[in-house]
Structure 1
Amino acid sequence: MRTRPLAALAATSALVLAAGACSNTPAAPAGQGASGGAGTITFASVGSDKAGAEAAAKAFTAKTGTQVTVTITDVDNYQTTLRTQLTSGTAPDVFFTWGGDGNPMAMKVVQKAGLIADLSGYSFVKDVPEAFKSVTQVDGKTYVAPTTTAFIGAAYNTEAMEKAGWKAPTTWSDMLKLCGTAKSAGKSLFAYAGATPWNTQLIPYALTPTIVYGPNPNFASDMSEGKAKFADSGWVTAFDKYTEMYKADCFQDNSLGTTYEDALKLVGQGKAMASVQVNASMVAILQSAPDGTKLSFEPLPANDDAASTRMAAALGAAYGLNAKAKNMDGGKAFIEFLTSPEGQAVYATGTAAVPVLPASSDYKQDPALDTAVEYLKNGKSDPFMDQLWPNAKVQQTHFEVLQQLLAGKTSSVDAAKEMDKVYAEGA
């Protein structure tokens with residue numbers, strides 16, 4: 001469980017922070033340590049990782065004294081804004097990048113466009129887990145610096161749950177029953193951010209490990225080989241269950257018009273018991289919660305066989321070095337810091353996450369993540385689905401059809417067929 005004081009310690013409120021950075025000269029081998037260096041480093045991240053990014057920047061300043069300008073942008077705007085900046089030559093030196101493929105700022109997409117630097121010479125490369133190499137490398141070369149392992153599940157306000165006398169459900173039927181119970185009590189079981197497009201994907205991502213990828217571990221490769229489709233798979237079942245949750249009053253009133261920030265406030269204030277989120281969102285939940293509030297992060301049940309439940313777990317935050325960085329030396333040094341034991345501990349603590357690379361002894365796993373980490377260790381997790389999709393259009397179509405689905409403007413089968421169309425376009 002996570003308490004508010006710990007999150008408050010890790011989080012800072014300013015969008016522009018001083019952070020230390022220095023680096024080797026461009027010709028020097030990467031990964032040999034940072035000393036010297038000058039000039040401001042520009043650094044961009046996304047709203048869900050705000051606390052970790054700012055904490056890393058602050059620690060970097062304290063360590064070296066070089067200034068870093070930090071810009072935080074919400075996910076949906078970030079993907080379009082950063083891509084435009086990279087193309088126009090105005091992008092920051094170091095920026096948040098998603099692993100694998102599947103959106104405009106995913107590693108393979110920006111690497112193919114020549115917008116991101118090769119990091120293969122850095123010492124951290126040898127420590128990248130085998131499971132993450134496919135989403136951090138292209139043709140054996142590493143292009144992003146991994147910072148955290150991310151999970152998708154239900155972030156519960158355990159204080160509110162205990163006060164109501166409820167426990168996190170472990171089966172689909174119990175979950176739907178609790179949705180009704182919460183509604184009758186003037187609450188909602190889940191806060192849903194239907195007005196924030198990237199949030200709409202999280203429930204299918206939480207359901208499909210149990211429904212699709214657990215029963216068929218080869219589903220992603222089957223799709224790439226043309227042997228499987230969304231419309232002929234458990235994805236349709238997941239969409240049906242998504243609609244069932246909506247109709248069963250699992251979400252708050254006006255859920256389709258609620259933003260990400262407002263949805264998290266509902267959980268922090270105990271008006272909603274939980275929200276299906278990435279684990280980094282727990283820090284934001286606590287910002288609107290009373291001191292001492294505890295959270296737990298649990299899987300979302302997809303059927304009535306609790307033993308078969310799985311979770312989505314994958315490379316979470318990762319950072320790339322602008323191939324045309326204004327401060328290349330500083331950018332290299334900041335990458336070194338992010339991948340150092342100190343940097344990994346600072347960032348993971350700030351975002352209530354698990355570091356990908358070896359971390360210093362300062363890192364203590366947030367107890368709220370105990371369940372998720374057990375699922376990961378026990379082989380009961382699957383990668384985020386979009387990291388293995390062939391192009392960014394699939395994710396964008398996913399956002400669109402889910403909004404149409406809950407609004408009653410399309411069916412689960414037709415939604416899946418739309419995704420199949422853009423998937424078939426390939427890379």
Structure 2
Amino acid sequence: MTEQERIMQGYELAQNYYSKWGIDIEDVLKKVDEVAISMHCWQGDDVSGFENPDGQLTGGIQATGNYPGKARTAQELRADIDKAMSLIPGKLRLNLHAIYAETNGQKVERDELKPEHFTNWVNWAKAKGIGLDFNPSCFSHPMSEDGFTLSHANDEIRNFWIRHCIASRKIAAYFGKELGTPAVTNYWIPDGYKDIPVDRKAPRERLLDSLNQIFEEPIDEAYNLDAVESKVFGIGAEAYTVGSNEFYMGYATTHHKLLCLDAGHFHPTEVISDKVSAVMPFVPGLLLHVSRPVRWDSDHVVILDDELQAIAKELVRGGYLERTHIGLDFFDASINRIAAWIIGTRNMRKALLIAMLEPTDYLKELELKGDYTSRLAVLEEMKTAPFAAVWEYYLMKNQMPVGTDWIDEVKRYEKEVLLQR
């Protein structure tokens with residue numbers, strides 16, 4: 001039996017299984033293929049960027065490890081992303097930070113960045129037929145050394161970061177106009193105190209004023225969508241974070257902004273899958289930063305764990321996919337960086353497929369009837385449903401390596417390209 005015959009045999013058996021639950025697999029595969037996942041450029045170079053690639057990361061950001069082959073230039077980074085994307089099925093986007101501007105060796109301050117500094121990224125995205133997302137980079141800069149940016153008490157410093165964020169919005173709108181799909185621009189700042197502050201009020205008032213200035217100029221949502229991102233704490237900001245969950249939830253609901261939920265930005269006992277349905281009635285939509293915290297906001301590579309599946313199921317069960325922008329946010333310098341992209345992004349797609357193969361309507365009927373016994377039994381049964389056979393067929397259909405066959409391709413690229421750097 002050939003590999004293709006084995007995959008088709010498994011798929012036919014899976015079709016028989018899922019048809020008993022009223023699930024049309026071909027319809028599911030079309031839907032899952034169209035869900036856009038925004039890959040993050042910073043996995044490829046450990047969040048170094050091109051402004052000061054040898055500089056030290058600040059703002060609670062840390063990439064550990066020294067695996068060979070880190071991208072050093074925009075050309076190398078785009079080549080690595082190309083390789084990763086060639087081994088990932090489904091619709092993709094790319095998420096950029098402002099520190100990935102290409103300034104041709106010229107010193108350009110972050111508040112002076114312009115669309116022209118991202119022309120190469122836009123041309124690359126056009127050629128691939130994908131959209132771009134964006135983030136102002138409010139960290140790892142002399143103006144952020146004391147841990148404050150948009151909530152800084154010094155007006156000169158605060159205004160610098162306001163100008164940077166305004167410039168970032170204009171760059172994102174340029175992406176949207178050129179690529180025909182709105183860029184999601186996410187605002188996260190590291191502002192906070194290491195130890196217990198006396199005045200919790202003033203920094204938040206300054207942050208509120210900064211955000212209002214940043215968003216003062218209307219931008220067509222066909223080109224740009226703004227999102228705000230909270231955090232519980234960061235390194236150096238353990239006692240107090242200005243942009244807390246409550247602050248940004250209030251801002252998103254009252255100012256018609258997307259709310260960003262990062263899987264690593266809450267207490268270890270909290271999960272963002274439980275928050276989706278709680279906030280969706282009050283915000284225009286969500287931006288998800290799918291990551292994996294290990295005891296803290298450590299941004300480990302996404303694995304197919306319970307929480308990843310719970311996030312995907314919540315989006316599918318609630319019908320939230322159209323109002324949700326899925327982005328990835330992890331960086332691991334201890335393993336092959338291209339493999340990290342492939343593993344994490346494939347797992348996000350796998351989780352969505354598992355969610356779409358669930359007999360959700362039937363389960364909701366059982367729940368409404370109060371038949372919790374059957375609900376539990378069916379949920380447990382679905383854990384051993386033949387999802388893997390459908391996933392293999394999906395990969396083959398998309399002319400992608402099946403199983404772990406992609407590892408050989410990555411190892412070849414590592415030997416021929418990464419190890420030559």
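Listed values, structure above:
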| item | result |
| --- | --- |
| Test item: Cα Rg over 2.2 N^0.38 Å calculated as 0.95, pick one of 1, 2 | 1 |
| Answer label among 1, 2 for the case where percent of Cα pairs over 19 Å apart, for residues 119-262 alone, calculated from the coordinates, equals 65 | 1 |
| Test item: distance in nm of label points 7 Å out along Cα→Cβ at positions 39 and 295 calculated as 3.7, pick one of 1, 2 | 1 |
| Per distance in nm of label points 7 Å out along Cα→Cβ at positions 303 and 367, the highest-valued of structures 1, 2 | 1 |
| Parent structure of the calculated result 3.8, given that distance in nm of label points 7 Å out along Cα→Cβ at positions 215 and 391 is the read-out and 1, 2 the choices | 2 |
| Origin of the derived value 0.60 (FRET efficiency 1/(1 + (r/R0)^6) of positions 247 and 375 (r between Cβ atoms, R0 = 30 Å, to 0.05); candidates 1, 2) | 1 |
| Answer label among 1, 2 for the case where helix-only ellipticity at 222 nm (-39500 (n - 2.57) for each DSSP H run of 4 or more, over all residues; to 500), calculated from the coordinates, equals -11500 | 1 |
| Among 1, 2, which structure scores highest (criterion: relative contact order in percent (Cα under 8 Å, 6 or more apart)) | 1 |
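Values quoted throughout were computed directly from the atomic coordinates according to the rules given, and no laboratory measurement underlies them. Remember, it's a predicted structure, so these values are computed and weren't measured experimentally. Cβ atoms are built from the backbone, for glycine too; each structure is taken alone.
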